[in-house]
Every structure is written in C-alpha cells, then in structure tokens.
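Please treat every number below as a calculation from the coordinates, not as lab data. Source: prediction; values computed, not measured. Cβ atoms are built from the backbone, for glycine too; each structure is taken alone.
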Structure I
Amino acid sequence: MRDTPRPHYRRLPYAMQGLSWLGQILHGLRHPPRLEIIEDWSIELHGLLIVIPAGFITDGASIPRVLWWLISPFGPLLEGAILHDFGYQYGYLLARYDAATPYNLESLAWRDLWPPLFATTIPVFLRRDRQFFDELLRYVTIELNGATLQAKAAYVALRPFGGLVWAGYRQKGPHALNTNSLGLPSVRS
C-alpha cells in the first residue's frame, strides 16, 4: 500500500464575489476549502482495486480551523479522508470491475441497475456502517503515511461527531450537503 500513487487534485475557488469584507470572512469560516480529484485515483484494499473517479469533491479531513496548525486537513490524513468522504456520501466504495472476481449479489444488482454509471466499476462494501468508513480512514492514514497520532485523533473525533453527517447522507442521499459531485446513487436508510 505504501507504493500507492498520491491523488491528483485541484483546489476549488471560493465564490466570494459581491460579498462584503465581513461576508468574505464569514464565508471562509463556514466553508472549508474543497478539492476536486482531477484524474481517477486507485488504491488496493482487501484485494480490490478501489477507484475514486475524477470529479469527486472532498474537503479533506474535517478538522476545525483552530486546529489546522496541529493537524492539516490536506496533510497525512488526505488519502484516508478521500475514501472516508466517498464512503460517507454514497454508502459504498467503487472497485475496478473484474469478471473473475466473486462479488456479492447486491453489488452485482447495483451494477446491473445503473450500467452507464458503473461501466468499469462496481459498488463494494455496500451498507457497511459508518464505523467501517471511520476505521478505513485510520487504517489508510497509518498504512500510507505512518501518521498514527493523526489517524487515531481523527478516529476519536469521528466517533462522536461523524454521526450527524452520516445520518444526513443516509436520510437525504448524496445531495444532503450539496456534494453529489459524481451523480451516483447512494445507499439510503
């Protein structure tokens, strides 16, 4: 896993045209910087080649701004945060489809329901709980970057505070926070 290439991304601009100086300050505090993945990024997990498609938008690790001097949202947590954000938003990850791999029936059914969306991929880890995706962030951060302190701190913070975001996505779908950048369906409650 340590040989995994880093994701390629661009930082999205803020939309602050026409805001007063106070409005710009408040906008900056309320809206964290966001990154757009600009080419498909792959990482091997549990024998599957997981793919985060180009166009996916993330805010990195959701670290409160007052702590950015200590833990950067775009530092060693970034790769784990991208997978985590995708899992929270959609309720699954995407794997490169391989006809020789035995997938579960629900993954195959989802692929058959939306063939244009899942042309070369298949949804995997469907219906895993939020703890799975929280632990995934921790695992990937440690495996890729060796950042055990940051990974454990992020995991500890996610356990009590990630539930509201997870619940919003499960109840309202991937549009819950206006972030369905890929137009994919999501697992709902």
Structure II
Amino acid sequence: MTEEQQYWTKRYENQSTGWDIGYPSTPIKEYIDQLVDKTISILIPGAGNAYEAEYIWKQGFKNVFVLDISNHPLQAFKERNPNFPSTQLIQEDFFKHSGTYDLILEQTFFCSLIPTDTNRNSYARHAAKLLRPYGKLVGVWFDFPLTDDFETRPFGGNKELYLSYLNLFFKTETFERCNNSITPRQGNELFGIFIKKID
C-alpha cells in the first residue's frame, strides 16, 4: 500500500472526513441536472463516498466511472448501490489511470493533492490526457488561501493560481465564485467549466 493510499484509508477508517457532506454538492448537482446526453462517459476522480456518482447514476447516466485511491469508500458506495457495475468502481492512483472520457467531474479532488507545482501541473496534464477532444473538466475548487502547511488537507488556492495550471491544457468556459454553495462553504468555492485544448 502506497503512502497516499494509507493516508486516505486511515482518514476513512477514522471517520476523519470533514469534507463529506453526505449528499451531492449543490454546484455539481445543478450542473448534472442540465446535462442532456446520458450516453456520455464520465469520470469522477478522488471520488470518496461518491454521492455525485450515485446521483448521476440514478438519473440514468450509465457510463459513470468512480475512481479513488482507497478501497474503503468504494466498498461503502457498492453497499449503497449494489446494482452499480463493479467494473466501474476503480481503485487506482489517478495519475496511473488510463481511459477516455467526455467529462471529468471534479469535487475538490485537486485540492486534496499536496500542492506542489509538480502535482498540480501533473493533475492538469493528466486530466486533459484522459479527455476526448473538446472534453470537459467541470467542478468545484476551494477558494481560500494556500498556506505553507502541507499537512492539513484539503488545500486551498485562488482563481489565478488554479488557472496558472489549468490554462496550459484547457480553455476556460467559466470559472467564478459559486453562487449556490452549501451554507458552510459560501464564499469558499469556485465553480469551473474547462474545455480540453486541441493542439
């Protein structure tokens, strides 16, 4: 078991999951609600308990893939959703994952990574690699100051900092302060829609 896998498994085992609100976050849910094509292939990386995946699956989207480095939340997801295909529950390091998707749904997974330039640039590069031409990266990033504390996850940042990584591989459709965050997170979230650049 890798160090990252051990870290996240321990967090779940100890129920040290303050980020887990127990249901799909409002910005992601409202984005899902306006999707029309239910055949698209969707990846949710660092999905944790994956309430967004559960919601979108129940809306009739069948090509939904749930990825997490720890098996603990994937098992919990399977218990809640016994009919969800086991082949679409993937325990793997995001950076080692291969596949091709139309949409990546980002629920602050980026902000869970140790915030080195290497990690954040690698995230943007790999997310683009996993998307089809003109595929979309859509989701929520935390909007609070990034400190020198590399232990307390999730980590923060701001619009300009995130764009310094994402602009290398994506065209920004929108990236603004969320107007529909849940009450405890109001003022602390950015919602973005990014389209993969084509060379």
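The table below gives the values:
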| read-out | value |
| --- | --- |
| Given -8500 for helix-only ellipticity at 222 nm (-39500 (n - 2.57) for each DSSP H run of 4 or more, over all residues; to 500), calculated: source structure among I, II | II |
| Value 19.0, calculated as mean count of other Cβ atoms within 10 Å over residues 50-57, assigned to which of I, II | I |
| If distance in nm of label points 7 Å out along Cα→Cβ at positions 122 and 146 is computed and equals 1.5, the structure in I, II | II |
| Mean projected area of the Cα convex hull in nm², for residues 58-105 alone derived as 3.7 - corresponding label from I, II | II |
| Value 22, 21, 17, calculated as semi-axes √(5λ) of the Cα gyration tensor in Å, assigned to which of I, II | II |
| At a computed 17, 47, 30, 5 (P(r) over Cα pairs in 10 Å bins from 0, in percent, for residues 66-137 alone), which of I, II | II |
| Structure with the greatest value (metric mean count of other Cβ atoms within 10 Å over residues 26-33, set I, II) | II |
